[in-house]
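Below you'll find a set of structures to go through.
Coordinate-derived values only; no laboratory data. Being a predicted model, the structure only gives us computed values, none of them experimental.
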Structure 1
């Protein structure tokens, strides 16, 4: 039987993907709230069939999405602040 690999990577990990993170999280949060609002008029049907968890899942997704929006906005601001500090330090002073 061949010896198992030690787990040492053979190549470097790729850089993380960066994109419109704030817009993506905001869009997903809006979708969760819209799904909640669309299902709300049918609460009686959901309750009668034991599916009220569908409503609460959408509401929870929207709530967690608000936390996510807060988090990614702060992260984005921190990244921009750090980039600005790096460029200020790299600029030659006269």
Structure 2
């Protein structure tokens, strides 16, 4: 499994509406083939900054299957208007498991 880590930046004044929009989008990820987990993390130190952490079976499950789906279009319609800049996305895999 890999994780998609997307750094998102929004206007802090829109935080409640943004989080509500992300919550509305959860079913689109939940039903996506190859999607195993979904979480939105809010920065404590930098208002308006978030990390979206999504577990996928593979990079292709995210970049090909999901990105080509109606679910992705729905996700972007819900949250895209909040983005101050394009999300910064990485795909990561475990390298060292400490404990």
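Numbers at a glance
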quantity	calculated
Parent structure of the calculated result 33, given that relative contact order in percent (Cα under 8 Å, 6 or more apart) is the read-out and 1, 2 the choices	1
Parent structure of the calculated result -8500, given that helix-only ellipticity at 222 nm (-39500 (n - 2.57) for each DSSP H run of 4 or more, over all residues; to 500) is the read-out and 1, 2 the choices	2
When Cα Rg over 2.2 N^0.38 Å, for residues 44-83 alone is computed for each of 1, 2, the largest belongs to	1
At a computed 3, 13, 23, 26, 18, 11, 6, 1 (P(r) over Cα pairs in 5 Å bins from 0, in percent), which of 1, 2	2
